[in-house]
1. Given a value of 4.8 for distance in nm of label points 7 Å out along Cα→Cβ at positions 48 and 112, point me to the structure among 1, 2 it was derived from.
2. Computing relative contact order in percent (Cα under 8 Å, 6 or more apart) gives 21 for which of 1, 2?
3. Taking distance in nm of label points 7 Å out along Cα→Cβ at positions 16 and 128 as the criterion, which structure among 1, 2 has the greatest value?
4. Which one of 1, 2 has log10 I(q)/I(0) by the Debye sum over Cα atoms at q = 0.12, 0.13, 0.16 Å⁻¹, as calculated from the coordinates, equal to -0.59, -0.69, -0.97?
5. Using the calculated result -11500 for helix-only ellipticity at 222 nm (-39500 (n - 2.57) for each DSSP H run of 4 or more, over all residues; to 500), pick out the matching structure from 1, 2.
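Any read-out appearing in this document is the output of simple, stated calculations on the displayed coordinates, not a laboratory observation. These figures come from a predicted structure and were not determined experimentally. Cβ atoms are built from the backbone, for glycine too; each structure is taken alone.
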Structure 1
Amino acid sequence: MVIEHPTADNAVLVIVDVQGKLARLMHQSEAMIGQQRILIEGCRLLGLPVVWAEQLPEKLGPTVPELVEKLDGLEPLAKSSFGCCGDAGLADAIRSSGRRHILLCGIEAHVCVWQTAAGLRRDGHPVHLICDAVSARSEFNRDVAFRRMEAIGVALSNVEMVLFELMHTAAHPRFRDVSRLLR
């Protein structure tokens, strides 16, 4: 069995559609958004590139402010396809990152996140689903999506697990900064 770990040198964070009122309707939305904030901040501290998608922002609204403040200096990429790989600009942004491993978070698990994961797996990317930073309007839809993604080889992870995996050791120069985020 080959275990492919994400590292600060081989991974990119992909954030899918955490927008407007819809984000507030997700199962355990406040907890999910809180975990997304920690994930974004931790990935940025560790130097990971970030690809930030918004589904039809003119209709669904912008990304929630709690995340926008952590994405300072970056711009969202609008899409109309459900999966990020169905949009040329987003697919190019992921490819241009030069990173094979994808850390995936966002909404909704059973639609846009699922289709993004499936497209990335089809393209040969190791995908790490950050489960506590992903949701759907119902727990049932979220859980079905997790099972489908796992069945196609997506690795299930969580924010704390992946941040420590990215650092690999307590000797990492950002260990204390990242550890503070998790308290």
Structure 2
Amino acid sequence: MFIQTEDTPNPDTLKFLPGKTLLDQGTLEFKTKKEAIKNNLAKILFEDENVKSVFIGKDFVTITKKNNVDWDSIKPQILSKILEFFSLGESVNNEEKQQTSEKKENYNSKDLKIVEQIKKLIDERVKPAVAQDGGDISFVKFDKGKVYLELRGACSGCPSSTITLKSGIENMLKYYIPEINSVEAINQ
């Protein structure tokens, strides 16, 4: 088995591509060792004290390291852990689906149509692009012309995420949905 790595726009985050499907649907994010305890892959990755977070997508694992260490010193150990995991025939335990911050809002019929449009645009145009960079973006809520999104994986804490959010996502959503005034990240 050969595991490829790709840089992401976030210098603290690397994308690992094991060449196989990890999740049939959705994504999983673990920001602490405690959160990772029930996921067999994330748990072994957090055995390295330099791992800050683990994000698992359809066919990739994105790992964010702590600031005080460089990738050259920890990348071989992480690759070894991932390789061993898959060499033993393990599969990613995804019993617990990742919770998003989407709130159950009661929208009036006009806003409900806008929310449906926003979700469709994010799913079809935004998510595939950010997945290439090892991240994910989820809709949280729409309120008084503002769209609130949650940035996950490589997108969370990425220096270029503000530019992506404002110049890319906000402009695209405003173009298709004039009722949108701005787009905000809830976790930047």
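1. Values: 1: 1.9; 2: 4.8.
Answer by label: 2.
2. Working: 1: 28; 2: 21.
Of the structures listed, the value fits 2.
3. Details: 1: 1.7; 2: 2.8.
Top value of distance in nm of label points 7 Å out along Cα→Cβ at positions 16 and 128 goes to structure 2.
4. Values: 1: -0.49, -0.58, -0.91; 2: -0.59, -0.69, -0.97.
Checking each candidate, the match is 2.
5. On the way: 1: -11500; 2: -7500.
The structure behind it is 1.
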